[in-house]
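No value in this document is a laboratory result; all are computed from the given coordinates. Computed from a predicted model, the values in this text were never measured in an experiment. Cβ atoms are built from the backbone, for glycine too; each structure is taken alone.
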Structure I
Amino acid sequence: MSSNQDTRPLEPGLGKYLIDLARASIRHGLETGRPLPIDLSGLPPPLAAQRATFVTLKKGGELRGCIGCLEAVKPLAVDVADNAFSAAFRDPRFPPVTADEIDGLDIHISLLTPPEPMSFVSEADLIAQLRPGIDGLILQEGLRRGTFLPTVWEILPTPKAFLRQLKLKSGLPEDYWSDTLRIFRYRAESIDQS
């Protein structure tokens, strides 16, 4: 689960470009049913480099959609356009975004570092290693898999609560433990509209 992707922070102007691109992809999706196609030829190299992203949409402070990819498989600009479209129209938890909602959406983009496997001998050992506000986690157990972005620490501020809720999200009981449980950690650069 690792790659040699570029994880340097983006220049501020590029962050604004990505927010605008995400909104444009949602508008394009409303008109065509597809994400905005991206021409990489004129973009700065950081926007054409492969990066893993999540796009989170909020309306009135409430979650309205969140979709992303944990591994870098597309150029950054393409990943943002595709994930913005999917967050608006394909998040199964919400109805598709409508035209009258677009201008009121708050768009948040997370640029992920490659996931790194964690080593631990017990649940207590794992909890002791977690860094609130820094770590995003991926939990894997057999075919079950779930993730929480680092921003989730804002609602689940303790490592124990963070891990328990991630187990539930992954379809496991909150007190579940197994020697085959795998945990990966990553960090995320946050880009918000301003």
Structure II
Amino acid sequence: MDPGADAARVDLELLGGAPDGDDTILLLGPREPGFWPAFTASSEYADGAPDPLDRWSKRLIWALARDWGGTAVFPSDGPPYPPFITWALASGRAWVSPVGLLVHDRQGLWLSFRGAVRLPGRLDLATGIRPCDTCKGQPCRTACPVDALKPDAYDVAACRAFLDTPAGHDCRDKGCAARRACPVSRAYGRDPAQSRFHMKAFHPK
């Protein structure tokens, strides 16, 4: 079993692993390049039914779980909901950023989870280095036009109000300005169409 290679073959990325009791949680998210074209070519994207990305993710992640002898877990399972943030922080590859969002060693502030696989037993997986510790100027801190993101709070109302303005189209079309400002995010090369999809789901007006 090679979880990283297996996930990559279906345009997902192994974002890290975390212990959970006697088990290991393998965290999975979009892999670039390739994720967005793969999803938009899928039957779930084309069929017009609700929640196409969730359905696509569940189909692929359940297939991986069966191949690996594990069980699939998803952020929408619940309540109670699975502790994805706790698992991410325990993985040694994600940390709290200066703007409160999780930052990943490879994906930066574009980090997102499509699901996870719970495997019996403990696996030794690679850890990373928090990129913010060597980030000069930490541009994420000042990138939000309305200062909605703070280390300990997210002003959702201010964010939504800004998205309704003409100036807010930049974030609606390209994704959150703070996420884009992260140097690791910029290097990861996420397709802007994916960001538009998520922003529309967050703020459908």
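When distance in nm of label points 7 Å out along Cα→Cβ at positions 109 and 125 is calculated for each of the structures I, II, which structure yields the highest value?
Details: I: 3.9; II: 2.5.
Structure I comes out on top.
Which structure, out of I, II, was mean count of other Cβ atoms within 10 Å over residues 13-20 calculated from, if the result is 16.8?
Values: I: 16.8; II: 22.0.
Attributed to the structure labelled I.
With semi-axes √(5λ) of the Cα gyration tensor in Å, for residues 53-100 alone coming out at 20, 10, 9, pick the structure among I, II it was computed from. It would help to have the intermediate numbers written out before the result.
Details: I: 20, 10, 9; II: 24, 14, 11.
The structure behind it is I.
Given a value of 0.70 for FRET efficiency 1/(1 + (r/R0)^6) of positions 37 and 69 (r between Cβ atoms, R0 = 35 Å, to 0.05), calculated from one of I, II, which structure does it belong to? Let's see the in-between values first.
Values: I: 1.00; II: 0.70.
Clearly, the read-out refers to II.
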